[in-house]
Structure I
Amino acid sequence: MKAIILAGGSGTRLWPLSRNQFPKQFLKLKNMAKSIFQLTFERCLMLTGIKDVYIVTNSNYKFLVLGQIEELGYKFNENNILIEPFGRNTLPAIYFSVREIQKQGDDIVTVFPSDHLIVKEEEFIQTIRKGEWLANQYLITFGVNPTKPHTGYGYIMSDEPLDFGYLVKEFKEKPDYETALVYLENGYLWNSGMFMFRTNLFVEEIKRYSPEVYEAFQLENINQSFEKTPAISIDYGIMEKSERVAVIPLNIKWTDLGSFDAFYDEFEKDENGNITFDGEILIESYDNIVYTSKAKTVALIGVNDLIVVEEEDALLICKKNESQKVKNVVNYLKEKNNSIVDFHLTTYRPWGSYTILEEGFFYKIKRLTVLPGKKLSYQLHHHRSEHWIVVKGTARVTVEDEETFVRSGESTYVKSGYKHRLENPGNVLLEVIEVQLGEYLEEDDIVRFDDDFGRVSGNS
């Protein structure tokens, strides 16, 4: 068995927690020791070996994927990370993976989005194992027994029973509340967006029902394939059309964290129905969600059904049941070319991360965290100089091929136009305060001469 993890996304529905450069699957939410992606990855390892896991993502997230797997203690084959040149929805992403898997022969494949939370994982894996044989005859989707009339999920109507699971009679789009009530009464299942099938059967059905996608991927160049293929979901492209679709019900607690309203179903509430994480003060307030980036005193008085989400650079306040409209805020910010859509104050890189502490017209102050054994690219900047003060650890600094060691409490200076590199040769995190001075301080002022991560342009 092979496993495919879909790890793309745009970071819009959980803004400001998630951003375009750091979407929700990589978040470690409060009270969670691991990110949602890490939980999904470990779930796949319960089904198959690490060499049989394939991850579809984009170039911005490649090193996030590798870093989070490495954090779990695993060494992952980079060839199993499949990079989409640009997003074309789920059907091209899955077919891209299937073609790679078929190079080793046909096999049973499971497909998991990377942003789902699942309770009773052992029971979930057992259900997949029981239904594995069915994938030789059917494209299988997994339907979750609903707990309430949810308007944020699609629905599946089952048909005649099979030895295990059911044939699918109909897929339904996300309904309004009244329609969702009817679906609940009539035994519909939530559409989980998880699938299982045999690769040759999947190719037969994609050739029959989505020939444009099939033909696009006959091209040699993957960039050309993604340019030519239509953007289409697997539901629209195949599942709603094929006569060989079965559904296996899942009687588990499952959440697609597609909005802040989903938080309300997932986390523990106090006696007044409030969800809080850092000892917030709520007086005569009911059924609220309060999520802040740092431990600070937050007080709500006499308010109900609010979502309050605070990051260092952004604050969201909205009514519950309105959080699907967060994407409207993101679209507005995109129209204004506001970088807050793309980046947190903390930005993750393959070598570690940096956090913007303060910035003005001609200066910017960052905190750099460099992982053990990692180093930034050998590079120069045309428009800024940099002062580095080591706070923790020891840095190996190279300036114009001259190497020195800078220890905790010591500092060094790099003039604009000088080639330089910062490296952590030790076994503990290296923390550095970087003070940038210059007339232009954006991340695109960089020329690389050598890089461990194969980057020739972009951010450091």
Structure II
Amino acid sequence: MYQLAIIKGKVYINQSFIETNIYIKDEKIALISNQIYPALETYDANGYEILPGIIDPHVHFELDLGWIKSVDNFYSGSVSAIYGGVTTYIDFLEPVDTVEGLEKAFLSRMSLAKKSVADYHFHATIKNPKCNLEEFVLKMKSLGMHTLKLFTTYSDSDRRTVDSDITELLKLSKKHRFLIMAHIENDDLIKLNQSYTYKDLPMSRDTIAESTEALKLAKFTKETKGNLYMVHLSSGHTLVGLIDQYKDLINKNFFIESCPQYFTFTKDVLNSEKGYLYTFAPPLRSLKEQELLFKNSNYIHTIGTDHCAFMKQDKKKKYLHEIPLGIGGIEHSLSMMRHHLGDQAIDKMTIHVAQTQGLRNKGQIKEGYDADFAIFKSIPNEVVSGLHGTCDYSLYEGLQGSGKVISTILRGKFVLKNGEFLGGEGQWIEGCDFNG
């Protein structure tokens, strides 16, 4: 007998909604059928949309910056995720520069993540490497990770990876079938002036720093035939430049992620009374750049939140160098992005993520796949509300959304049911080779 039947819902399959029923057994989708069959539990989803569980490819729980930590740990952050219909997320290992450091960072993060109530995976993260790069890659893959994060900036904290190493890693990405995740800003164009206030953030990290570096790395990707994923693209100008010069690469070898904040706010909010709350990197851009982002949104392959939350008091500083850069967002990302992009947002937050990140059996409502679902009630002009993480504010509260997550199911079990959090047990999801 089936353990759970979800009946009468509008189910998102192959980019459209169909009215059908879903039957679950042994944590998997066992059957999708118009027929009614007996089950140990039947959930009437009439009036609701059944989406694949949302996958966030970019979060930072318990991120230690040395002088401050992000406030959501793996429990509170994953609870917030569940309220947003996010059933799987990908965090990052601490940046390391040796093979030995990689395994230590992996074991440390695995220990912290045991308290997660959603499924999780990790990106390996490298900084200014001091080791044999191929050995590093092979160790990463042996640990079940097939994505590697690097930075083209942050030389002030020794995180930058130089161009020669990036080129070598791109060659290795083709050879060993993994995906490079790159924070892309031109380090030489970033101005770290101690007198800058939070209002100066767009000047400190200008669009040109992102755009020029993105074009350079796209060039490297084309030359090496490697695989690269650009995290948190902020500017429509950057996107248009990539389309103009490297359209043949986009979302084939060079994948583009953006975030809800860049579709929601412009840099003008930095001049408001609480502008310090809107500080993250890359920063917010002009209205024109945002308009270009919307106009070319079909080239954005995935949406990640870059969730990295800090309390109000930690952000309320005058000088930019005193402010931890980062915001929360995982709980409201689905409602916001469906408001911005409609149903186009769904694939960007599910199947596209699963495919680029090598997550088997995730991201689709398909027989044999994990029974992960976000049960969503579409509500026109819904005002975003609710805060279930540690952070004491959300930039999205009070804004117009598209509805709310009613229930969240992880591998066939309700973690959130009709708005009530029931608790759950997340697990490590091993990745597989990149097959772009």
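Could you figure out which one of I, II the value 21 for relative contact order in percent (Cα under 8 Å, 6 or more apart) was computed from?
It must be structure II, since only it matches.
State the single structure among I, II that was used to calculate helix-only ellipticity at 222 nm (-39500 (n - 2.57) for each DSSP H run of 4 or more, over all residues; to 500), giving -8000.
This figure was derived from II.
Identify the structure, out of I, II, from whose coordinates log10 I(q)/I(0) by the Debye sum over Cα atoms at q = 0.18, 0.28 Å⁻¹, for residues 356-427 alone was calculated to give -0.72, -1.45.
Only one of I, II returns -0.72, -1.45 for log10 I(q)/I(0) by the Debye sum over Cα atoms at q = 0.18, 0.28 Å⁻¹, for residues 356-427 alone, namely I.
For mean projected area of the Cα convex hull in nm², which structure out of I, II has the highest calculated value?
Structure I comes out on top.
Taking 3.8 as the value of distance in nm of label points 7 Å out along Cα→Cβ at positions 76 and 364 derived from one of the structures shown (I, II), identify that structure.
Derived from II, not from the others.
Which structure, out of I, II, was distance in nm of label points 7 Å out along Cα→Cβ at positions 284 and 412 derived from, given a value of 4.6?
The value was obtained from structure II.
When you work out mean projected area of the Cα convex hull in nm², for residues 180-371 alone for each of the structures I, II, which one comes out largest?
Between I, II, the highest calculated value is found for I.
Quick check: 0.60 is what I get for FRET efficiency 1/(1 + (r/R0)^6) of positions 100 and 420 (r between Cβ atoms, R0 = 41 Å, to 0.05), calculated from one of I, II. Which structure matches?
Structure of origin is I.
Out of I, II, which has the highest value for FRET efficiency 1/(1 + (r/R0)^6) of positions 36 and 156 (r between Cβ atoms, R0 = 41 Å, to 0.05)?
The structure with the largest value is I.
From I, II, which structure was mean count of other Cβ atoms within 10 Å over residues 60-67 = 15.5 calculated on?
Matching structure: II.
Each value in this text was obtained by applying a stated rule to the coordinates, not by laboratory testing. A quick note: this is a predicted structure, and the numbers were derived from the prediction, not measured. Cβ atoms are built from the backbone, for glycine too; each structure is taken alone.
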